[in-house]
Structure 1
Amino acid sequence: MLLLFEGVTPMQIDYELTQRDFTDSFAAHRNRNVVSKWLTRLFMSITLILAVILVIGLIVKPNAQDARTLMPYFVFTILWIGALSILPRWNMRKQFSRQPGAQGPRTVLLDATGVHWRWNGGSSDVAWKNYIRALEGKN
């Protein structure tokens, strides 16, 4: 890895993390596997389409017994959508607000030896050999 950075001047980046960065990071990690990303979308789509069909069926031919029988399905659908879309955003907001070390200005220096992080309250130096994978989100 040192050969890659030989003769290259170090690069310094100053930035500040936001709550949106936490949320985007979680989404990037959740969607890093193409199969799980599309299976989740497929199952959510099938569940929503089935719910819409059932609601249309109850509107066309109203029946109190059918409505009571299908109520657990509708509750499950709402809880599942909440667990997959609302809960992660809420959790990332909570994590960001409860971690003072994640807030404030930061500096990262990339050089031939590795990555050097500096922030208000700490620092970290990580050699390139410790990085085994990188993941980039759409933002």
Structure 2
Amino acid sequence: MKVYADSSFIVSLYVADIHSPSADRMFRNRPPIYFTPLHFAEWMHALGQQVFRKNLSPAEAKRIGEQLNADKGAGLWLETAIPERAFDLCADLARRYGPKLGVRTLDSLHVACALEFKAEQFWTFDDRQGKLAKAEGLKTN
């Protein structure tokens, strides 16, 4: 099974939040999940926000970042570049669904990547992103 998960799903695997139990359950069988530079950029911002909000100390954020890097090194994530056509598809999704669903750029870019990777499932806890993925025929959590 090919799975594309948005960045917030990945963060919920490493940082305890309201979605962590669901993320842990879905990830239990360790399906291969794509991990792009977009995920990494959003990951770094998410950790920074956790420190800013005082939900994590800088030392905790560093430890969690090291865990992600160790998991990447162990091949837990399918590290790959953003597909070449993803930005064109992102713009097309914005044209077609922006007025109806209110999707943001990163919402449509994640869905565009999933479509370009021919993912079978799209995992997200973001309602708009989930609606967009469903509208494009992706199975969501």
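Work out the source of 0.85 here, i.e. which of 1, 2 gives that when FRET efficiency 1/(1 + (r/R0)^6) of positions 50 and 106 (r between Cβ atoms, R0 = 25 Å, to 0.05) is computed. Intermediate values should be presented prior to the final figure.
Numbers: 1: 0.05; 2: 0.85.
Source structure: 2.
Comparing distance in nm of label points 7 Å out along Cα→Cβ at positions 10 and 26 across structures 1, 2, which is largest? Spell out each step's value before the answer.
On the way: 1: 3.4; 2: 1.4.
When distance in nm of label points 7 Å out along Cα→Cβ at positions 10 and 26 is computed for each of 1, 2, structure 1 gives the biggest number.
Quick one: helix-only ellipticity at 222 nm (-39500 (n - 2.57) for each DSSP H run of 4 or more, over all residues; to 500) came out at -17000 when computed from one of 1, 2, so which one is it? Working shown, then result.
Details: 1: -17000; 2: -19000.
Attributed to the structure labelled 1.
Suppose you compute distance in nm of label points 7 Å out along Cα→Cβ at positions 58 and 74 for every structure in 1, 2: which one lands on 0.2? Before the final figure, lay out each step's value.
Values: 1: 0.2; 2: 2.8.
It was calculated from structure 1.
Quick check on the output: 3.2 is distance in nm of label points 7 Å out along Cα→Cβ at positions 34 and 66, derived from one of 1, 2. Which one produced it?
On the way: 1: 4.1; 2: 3.2.
Computing distance in nm of label points 7 Å out along Cα→Cβ at positions 34 and 66 on every structure in 1, 2 gives 3.2 only for 2.
Here relative contact order in percent (Cα under 8 Å, 6 or more apart) was calculated and came to 30; which of the structures 1, 2 was it taken from? Intermediate values should be presented prior to the final figure.
Values: 1: 42; 2: 30.
It must be structure 2, since only it matches.
Out of 1, 2, choose the structure whose coordinates give Kirkwood radius over Cα pairs in Å, for residues 82-129 alone equal to 10.7 when calculated. Present the calculation step by step, with values, prior to reporting the outcome.
Numbers: 1: 12.9; 2: 10.7.
Only structure 2 yields this read-out.
From 1, 2, which structure was Cα extents along the principal axes in Å = 75, 32, 20 calculated on? Present the calculation step by step, with values, prior to reporting the outcome.
Working: 1: 75, 32, 20; 2: 43, 31, 27.
Working through the options, I get structure 1.
Readers should treat all values here as calculations from the given coordinates under stated rules, not as data from a laboratory. Remember, predicted model here, so these are calculated numbers, not experimental data. Cβ atoms are built from the backbone, for glycine too; each structure is taken alone.
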